[in-house]
1. Using helix-only ellipticity at 222 nm (-39500 (n - 2.57) for each DSSP H run of 4 or more, over all residues; to 500) as the calculated read-out, with -8500 as its value, let me know the right label among 1, 2.
2. 27.2 is what came out when mean count of other Cβ atoms within 10 Å over residues 82-89 was calculated for one structure; which of 1, 2 is it?
3. A value of 14, 37, 32, 13, 3 was computed for P(r) over Cα pairs in 10 Å bins from 0, in percent, for residues 218-305 alone; which of 1, 2 is the source structure?
4. Computing FRET efficiency 1/(1 + (r/R0)^6) of positions 58 and 226 (r between Cβ atoms, R0 = 30 Å, to 0.05) gives 0.05 for which of 1, 2?
5. On mean count of other Cβ atoms within 10 Å over residues 146-153, which of the structures labelled 1, 2 is highest?
6. Ranked by relative contact order in percent (Cα under 8 Å, 6 or more apart), which of 1, 2 sits at the highest value?
7. State the single structure among 1, 2 that was used to calculate P(r) over Cα pairs in 10 Å bins from 0, in percent, for residues 138-177 alone, giving 28, 58, 14.
8. Suppose P(r) over Cα pairs in 10 Å bins from 0, in percent works out to 6, 24, 31, 24, 11, 3, 1, 0, 0; of 1, 2, which structure was it derived from?
Structure 1
Amino acid sequence: MNSGEGNPVKKRKLKKFIHDVYIYAVLLVIVLVFSIIGAANGAPWFGRGHFLGSASIISMARQAAPIITLACGFTFVMVAGYMDLSVGSAMGLTQVIYAIAVRAGAPFIAGLAIAVGVGILCGIVNGIIVAKLRITPVIATLVTMTVFKGIAILLVPTGISAIKSTDTQKMPAWISDYGRAKTLFGLPPAFYVALLIVAVIVIIQHKSLLGKYAQAIGGNRTSAELAGINTVKYIMLIYIITGILAAFAGVAQASYNSLGNPLGGTGFETDCIIAVLLGGTAFEGGEGSAFKSVIGAIIIICITVGMLTVVEAYYQGFLKGAILIAAVSLNQILNKEESMV
């Protein structure tokens, strides 16, 4: 009798354990698979050409800064039960604005501040449409995605694909320092700023009213309003934070590429959704972890970089999609089972 009664408890604990460690296990498996494949192809472990070689790790860290930054903000949006398909376009717009400002002679801090201001405006626009006008988030941000991208393209002179150095207007040599300069452990400042952003967002999510209210709104907005929560205010604040983080991501990418590409954020909204779902955030809202979303973003970067060394180019998109679909699907199944416990 006692053992029979204890089985359900043990099963619940096991399911919870699997749910909690799942994403870390996925990351470990992916790293091991690409490491073994690299070693099998003749690259020495942790050496040149290996997936875990210093050059590869630095490359991944440089590329990870934008997606890590965006995934944090996106977690808040989805925890609150909303969606922001415009983050990629906002990122493209802010990096164009940043590149224009820098090429015009603005120092780094001024260029960053201008880009952040544009990100805030993007967040306010989304917040007003979604929170105040109560237009369906997917439709609203799909429209603003087109608007932000259109503005970014209009800012680029006719016949030029991006804001970059020309014969008449040179981009300052230091523009790449933020995204490429080697600092501590050979990693650029943008990576450490991204880590700082992660720490701040995790603290906000777990220690602030915004984090608690986002979860309450995602659970049931009507109930949250009846409990006295100003949902319009907090939803707008969440979108503004997302816009700010889109600006930081845009500046990081503009610095990495030494140009402002209006299409530079294309596809990032999809990567954000996948990273957040991999991190266990419920699609319908009410539950999620910014830190686990970051792990999800790292998984995406690992797959992307790993495939460049072991898979033919025309197979990469298909295999990356298949791996991520399988990982997200299994994680969402575990998420549902955990919620039923």
Structure 2
Amino acid sequence: MISMKRRMLLGSAGVALAAPMIMTRAAFAQQATAETPMSAATTMPPDTHRFNVGKFEVVVVKDGSRTSEKPQETFGTNQTPETVGALLEANFLPADKFVNSFSPVLVNTGSDVILFDTGLGEGGRANGLGRLVEGLAAAGYSREAVTTVVLTHMHGDHIGGLMEGGQPTFPNARYVTGQAEYDFWVDPARVGTPAENGHKGVLANMKPMAEKTTFIGDGGEVASGITGMAAFGHSPGHMIYRIESEGRQLVLTADTANHFVLSLQRPDWEVRFDMDKGAAAATRKRVFDMLATDKLAFLGYHMPFPSVGFVEKVDQGYRFVPKAYQFDI
């Protein structure tokens, strides 16, 4: 029988042996807290989301997100800050900040692997953005597997990932984009205007691929079951895309609406990044009236990840209803 004294000695030894490990853990926690937030100590893989539209596999990749101040300087620029803030607060959101995320989409039709938009690429990585290629790899797709890259329009957060290290990011891909959009951005008339930086970005990222590009207009086909639709306003040749397979449909609305509350509940409100604000508002109402009437799912590039949902008509605009299990059954 072990004596009481021996038990006490063993207990003390156990505490002594465990102490270095306890101290190490405490020191690690203190170091992580003092030197870098624990949430930043380990880089998490990019968010990805996979679902099916008929026989097509759809993969959404979160290229990144960023928080910005003063929502009224971007959305509802023709409204007072108080009006914009009140709508945000009515939807359980802060009045003084908003989060913008970026969601390129890959569609595997079985015969084509089609990527819609390319995120911010190298230029966004210093701020934790530009994670598309990393996200595709996490979902099982290499850069070389992409057969077609479709550009909804040519703002920097959509074409920034076209080139990597001075070479095409997707070396085996052909390209599809709107003729009107391309013609606007490559025109030397953009020099000396507010569109000059965009012009330079298109010359650097998109023009090198012009010989491998198919330029389309309203109703143009990307592949069997995937059709382009003109949705001008946000940019001069902004396009959206209808995906259809085995009776299921999904519309990629790109930047038709840029915020799930401010752009949808108040489609008439002006948005700083809309190049033709009147045309953009008219397009928003036309597109989302169609989606609400036909009860079609849509995927918006800047909607809350995974960026997929439905809309219903409410009051002056539309209510965003996030996707649940509709595509799983």
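Readers should treat all values here as calculations from the given coordinates under stated rules, not as data from a laboratory. A quick note: this is a predicted structure, and the numbers were derived from the prediction, not measured. Cβ atoms are built from the backbone, for glycine too; each structure is taken alone.
1. Numbers: 1: -25000; 2: -8500.
Of the structures listed, the value fits 2.
2. 1
3. On the way: 1: 14, 37, 32, 13, 3; 2: 18, 52, 26, 4.
Label of the source structure: 1.
4. Attributed to the structure labelled 1.
5. When mean count of other Cβ atoms within 10 Å over residues 146-153 is computed for each of 1, 2, structure 2 gives the biggest number.
6. Working: 1: 32; 2: 15.
Largest one: structure 1.
7. Corresponding structure: 2.
8. Details: 1: 6, 24, 31, 24, 11, 3, 1, 0, 0; 2: 5, 23, 31, 20, 8, 5, 4, 3, 1, 0.
Among 1, 2, the structure yielding 6, 24, 31, 24, 11, 3, 1, 0, 0 for P(r) over Cα pairs in 10 Å bins from 0, in percent is 1.
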